[in-house]
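What follows is a set of structures for review.
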Structure 1
Amino acid sequence: MTEIEGWLTPAQAARLEACASRPRPEGAVVEIGSFRGRSTVVLARAAGEVIAIDPHAGSDRGPQEIAADAGRGDADYEAFHANIAGLPIRHIRKFSADALGDVSGPISLLYVDGAHRFGPARADLRDWGRRVPPGGTMLVHDSFSSIGVTLALFTVRGWRYVGRTGSLAEFRRSPGATSFGRMALELPWFARNVAIKVLVMAGRRAWAERLGLAPGAPWPY
């Protein structure tokens, strides 16, 4: 896994693998945001068939690579398919909002690591999340780290917050449930991550490391 470029940490991969390996309601395993396939490979090896949705447009690619770039996107697309060769993975090269009609039936496990801006993040959690049946699982990367993703999490209903590994948060589908109180406990960690990002952007990496950023790590994941 670590040979594939990406931001999923080994500890987060272990959580993703555990969720994909355990019994789940009937339904597909869907990933939104595949990049070069690090998380996709983990899911496929643990769960079998995976539906991976990523436009590979070169946009929303990283902390400072938001705008689309066709050359970057095509390079990611080629690397992704080389990395997943031989695994039972169906790739839909579309933005997640445009791919809703390409996936039929319920979703037993949903992994969201798409665009981190508030609007697209909220749409992914709402529109894809509603297709997860009771007892199903949703995992969201960059939770309590990205401002847009964190704000979007506080708009969802019908999920029970289970916990997190770094910025990978796990939720269980539970109609009628809200987890605002449990998620609010993560706000100090969220504030710390935002401060680290501001310091990194300002060229004050040494200060960011004093707040807990791992040496050599590009961002608090």
Structure 2
Amino acid sequence: MMPPPSPRVYLVTDPALLGPPPGREARLAALVAGAVAGLPARAVAVQLRAKDLGGRDLLTLARALRAVLDAAGQMLLVNDRLDVALAAGAAGVHLPWRGVPPGEARRLLGPAALLGVSCHSAEEVRRARDGGADFATFGPVFDTPSKRAYGAPVGLAALRGAAELGLPLLGLGGVDVARAPSVIAAGAFGVAAIRAWLAASDPGQAVRQLLAATGDGRAR
């Protein structure tokens, strides 16, 4: 069994933009439901990234989001925690660059799991590709508050070079509707977003616009 196709739009959660844990599950579930309503099947995936939660609370949240995403025909990936991804029945896992190697994750999760890896250079993309990843996020492409502590943006030229290695890349970091076309023009398969949807006044509209900006003809 093959993994599902890589998403064109990848929505990453950020606890800093969601408020305190009490009520977070309900807020995030409602936000995700509104963001993915009416979208073409398997066009979007949500990466559950909540490093402040322990395993029990993370699993509860993952199961709630999986129910929402399953109903909408979209996919859930869990950041880093293979155990939580397995227990929640998620579509796959997103691996930090220094996390579990893709080949080991594949062995544990099986051939149908969707495996993403965070990459910041062409060499990291090469290793992710050779290790069996299905796609990678690449960036930060542009300046963004959440990534300033890690150094300067890599830019579109670096994205263009990394895209030539053949692994589907999702441009991440300061990517919004206005910048998404330039990311696609540089060779990215799709876009990944944090603030562009979490901080939007209408997350559903923001996600539809991002999907349209990738050139996906199914967007409406």
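Read the figures in this text as sums done on the coordinates, not as results from a lab. Since the structure is predicted, the reported quantities are computational estimates derived from the model, not experimental observations. Cβ atoms are built from the backbone, for glycine too; each structure is taken alone.
Taking relative contact order in percent (Cα under 8 Å, 6 or more apart) from the coordinates of each of 1, 2, which one would give 17?
On the way: 1: 17; 2: 21.
The read-out was computed on structure 1.
Determine which structure produced the value 26.4 for mean count of other Cβ atoms within 10 Å over residues 168-175, calculated from the coordinates; the candidates are 1, 2.
Answer for the origin of the read-out: 2.
A value of -11500 was computed for helix-only ellipticity at 222 nm (-39500 (n - 2.57) for each DSSP H run of 4 or more, over all residues; to 500); which of 1, 2 is the source structure?
Source structure: 2.
State the single structure among 1, 2 that was used to calculate distance in nm of label points 7 Å out along Cα→Cβ at positions 16 and 208, giving 2.2.
1
With Rg and Dmax of the Cα atoms in Å, for residues 56-95 alone derived from the coordinates and found to be 9.0, 25, which of 1, 2 does the value describe?
Numbers: 1: 11.0, 32; 2: 9.0, 25.
Here the read-out was taken from 2.
A value of 2.8 was computed for distance in nm of label points 7 Å out along Cα→Cβ at positions 136 and 176; which of 1, 2 is the source structure?
On the way: 1: 2.0; 2: 2.8.
Corresponding structure: 2.
To which of 1, 2 does the computed value 17.6 (Kirkwood radius over Cα pairs in Å) belong? Spell out each step's value before the answer.
Numbers: 1: 17.6; 2: 17.0.
The read-out was computed on structure 1.
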